[in-house]
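Right after this note come the structures.
Nothing in this text is a laboratory measurement; each read-out follows from the coordinates by a stated rule. Just so it is clear, the structure is predicted and the values come from calculations on it, not from any experiment. Cβ atoms are built from the backbone, for glycine too; each structure is taken alone.
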Structure I
């Protein structure tokens, strides 16, 4: 029995909620939403709760206290990190705070200045060389694109021009370093690829495209083909091409990357969604490896799938995260409180629908 049949029996309905709709994604792909209307236009019942709102406000206040003087947020080793900084700022933007706007607008602006200051001449955004720079570059480019898109370019200001210039250079770097398989890996050279780094580049390019930056269609098409080839017969995704086992965090990333590339229907989506429900449905309260990373992507996939997937997944993920928050508003894991807190806040604020990247 597949997950759709279980949903129908549990809820006593004759089919998935919603009516299939023809959609045109930002990349120009025409598709049908076969899983029902996305959560963007069909919210689940009681998406917001007082406990969720309280957790978010406590979390934002705690995250703001973690910002360093240079505008950065740190990884576990107390080293300023562009990926953590980008994710933390996106968490504030998910509540509507932007440079010059909102209670935490200054936090976002200081983070933006840190990102801009750490782009090198080649266009790579990097501050911590202990790990491959393309991972952080993808998240940082996503942040730049979301800022630029949400402020409509910010007007003719110095900060707007610097953000636009940095975004264009960052996207050009991504486009020029795609490898022959269609993916990306840790370093800005077209050598090998893995699905985790690849999705950060796909999300960055999609967000930039939404903001009006020209992105070649061929780049997206090749990335889609790479992701599809990484899917196993069980519906999950392996880390790289060739043989390898499925794991739910990277499977969530692979599934989300297909949505962001403009794929809204197909057997690969159904099998991927079913795999996630079978292996990672929230509610057990167990901190698995890459927990926040996995749920960051999984909630995006369920949100974009909509219908029964979103209705089932969201309250379980929301309630589990609220229970995991400490009294001081912080979430923690092995990568450090800034990372875990930022990721939890992004997930919890998905229903606010402020961030353009989470919209079809």
Structure II
């Protein structure tokens, strides 16, 4: 997972969030999108790729390559991918929505949502708050050091065997090296802890919390952690940088950092909610996630609730990578444009492709990768 990503529930889609799905992919942008994306597949950089675009009231999806190295079927808007750390923007939205509902407050110490036996580290008398976790300013490391042995023993599925007991043991023994809320340092542990704590507050799992508070209101039927048989039949196979098939990742305890799986169609619904195409459900919480909260560093932009804000201040984005997938999601609310890029190859070029697609939608000149 990097910044650099339930049980089946049947419900009616929310019509104002549904992608328009321009039939036949006849948008004027298609040749330009093809020119950026197709060479990455033709040259073997990526096995498969799906691009979703939203431009005001119109949206479309373009597929390239294959859902598996050994299966000659082009992925589409309903193909399922691991989205890795893009999950973190869902965790940020959970926090914002629960704050809107007065279930928590941004400045609540995370210790309040954990068992009394857990000693959450502090520094200079300052506790770690929920806001600190959501903005990567908690002072916690990128990963807990007691996860390292598991990663070495099981690199093909590194988070699968990490337990709540181990998480609590790490927190109780760790000493912060800086005061919470003072410095950005990207932390999968921090976001995973935030998702865990919010789920505990509601007495449910992280996945159920996402489904109930985000997926159901936004009509997202294809965003889950545990896949139904029908969704699993649409799961693209993951591949490493060499193009070799790899196992899927399971992230039970730190789910809020990167466990979700989704489709381009669903993520377009999510983007349309963020772009503000209608005053629909979650609108207040969505806007709260966009507000920059802390500097990342010189010329590196700012961090909001989950979203990163480019230094220019116009693009909000997040990416994600697991063992066999890479994802990128970005939007500009002022222009009402956004992109989703999902690949079943764990290759970082997806980020650069996504940024160029954003520039393309904004009418800026774009050179091929």
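From which structure (I, II) was FRET efficiency 1/(1 + (r/R0)^6) of positions 164 and 284 (r between Cβ atoms, R0 = 30 Å, to 0.05) calculated, if the value obtained is 0.40?
Only structure II yields this read-out.
Given a value of 0.9 for distance in nm of label points 7 Å out along Cα→Cβ at positions 132 and 244, point me to the structure among I, II it was derived from.
Considering all the candidates, the number was obtained from I.
Which one of I, II has helix-only ellipticity at 222 nm (-39500 (n - 2.57) for each DSSP H run of 4 or more, over all residues; to 500), as calculated from the coordinates, equal to -8500?
II
If we compute mean count of other Cβ atoms within 10 Å over residues 196-203 for structures I, II, which one ends up with the highest value?
Of structures I, II, the maximum of mean count of other Cβ atoms within 10 Å over residues 196-203 occurs in I.
Taking 0.75 as the value of FRET efficiency 1/(1 + (r/R0)^6) of positions 68 and 204 (r between Cβ atoms, R0 = 41 Å, to 0.05) derived from one of the structures shown (I, II), identify that structure.
It traces back to II.
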